[in-house]
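Novice: There are structures below to look over.
What follows is calculated from the coordinates using simple rules that are stated; it is not laboratory data. Only a predicted model underlies this, so the values are computations on that prediction, with no experimental measurement involved. Cβ atoms are built from the backbone, for glycine too; each structure is taken alone.
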Structure I
Amino acid sequence: LEAGDLDEDVYQNYMRLEREQAHYAATVHERREREKSMGKLYKSIIQQKQQNR
């Protein structure tokens, strides 16, 4: 960038894409964790219902 080999607009676009990619990767991870915890909750509810019979 300092040597003038890369246009600043191109560099800024690259950095924006890097931020977006990091955001979506975190979002996928968070969604997986949330689904995993919901699955555990459902499983525990089913087990409690079976024990109460």
Structure II
Amino acid sequence: KGIFTDSNGTFKLGKNHSIFIKKDEIRGIKAEEDLIILGIQDRGKGRIKK
């Protein structure tokens, strides 16, 4: 469990919950228990082509 903060306020998230935070948005994370976070970035334009 953890408390996540973005420009819309504070949210308490638990197992299998998610939150979307925009690029360059101020954010905060406070773990209430052991916490594993997966962050995914969409690089959009200018990606390296294979």
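Novice: Quick check on the output: 1.00 is FRET efficiency 1/(1 + (r/R0)^6) of positions 3 and 35 (r between Cβ atoms, R0 = 41 Å, to 0.05), derived from one of I, II. Which one produced it?
Specialist: Comparing all candidates, it corresponds to II.
Novice: Among the shown structures I, II, from which was the value 25, 14, 8 of semi-axes √(5λ) of the Cα gyration tensor in Å calculated?
Specialist: It traces back to II.
Novice: I have -31000 for helix-only ellipticity at 222 nm (-39500 (n - 2.57) for each DSSP H run of 4 or more, over all residues; to 500), calculated from one of the structures I, II. Which structure is it?
Specialist: Structure I accounts for this read-out.
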